[in-house]
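The structures considered in this document are given below.
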Structure 1
Amino acid sequence: MGIPVSDELRQLESKTQKSHKKFNESRLVTPFGIHSNYRFAEPYPHYFSRGKGSRLWDVDGNEYLDYNMGFGALVVGHGHPAIVQRLREQLENSTLLGFEFQDADKYVRLL
């Protein structure tokens, strides 16, 4: 016989008190406290603060293995050093020019 669901739920709630607090705060400004119905879970969704490689950390500091990986968009994982460096370089030049960008053709070729 396994552990009763109520015991598992109590354990989850004790480890994710900051997520619970964040959920209650978010519900005041966002319908259901979430921005996508995919993210809702009972008794409340997890709120994550960071990711690195294949790992995620929630606002409570709990570590998780990210099997979702942004629905497959994060093939190289969270915070890959080469991607972070390239983004840092680009952000130093601009974030949104509003005109044609000199390197746009390079990025289209990557797709």
Structure 2
Amino acid sequence: MTQPLSNFLKPVVLKTAEGFCYFEYEEIILFEASGKHSYVFTTINQQRINVLHNLGFIEKKYSDSGLFRCHKKYIINLKHINKFFIKTKRILMKNNITIPVSEKCISSFSSNSV
């Protein structure tokens, strides 16, 4: 029996004002840009967590692991998508947050999510 890929992935390590936070990939729902920092939304905590990394850093370091940059302001975890609305180019995440998908990412997103 093979183990899920997530069992082989190292945790996501992100710097915060208090220190470092460690997340499993399944816990991460999405990242939202906020200037030079970002917020991470997780399944563990209902509140967003401010991390001291921009989306470019997060995308470069972790995008090979099921995280997808769907917009200049958002990186989503493909496992936490509830619905994709083609007409409005929006994604409804499992935590009920609606995320826009940029025009240039539509075709890439469609091929990644199938």
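Each value in this text was obtained by applying a stated rule to the coordinates, not by laboratory testing. The shown structure was predicted, so the numbers you read here are calculated from the model rather than taken from an experiment. Cβ atoms are built from the backbone, for glycine too; each structure is taken alone.
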Calculated from one of 1, 2, log10 I(q)/I(0) by the Debye sum over Cα atoms at q = 0.12, 0.14, 0.17, 0.24 Å⁻¹ reads -0.64, -0.81, -1.01, -1.30, and the structure in question is 1
Value 1.9, calculated as distance in nm of label points 7 Å out along Cα→Cβ at positions 56 and 80 from one of 1, 2, is from structure 1
Matching -11000 (helix-only ellipticity at 222 nm (-39500 (n - 2.57) for each DSSP H run of 4 or more, over all residues; to 500), computed) against labels 1, 2 points to structure 1
Matching 2.9 (distance in nm of label points 7 Å out along Cα→Cβ at positions 48 and 64, computed) against labels 1, 2 points to structure 2
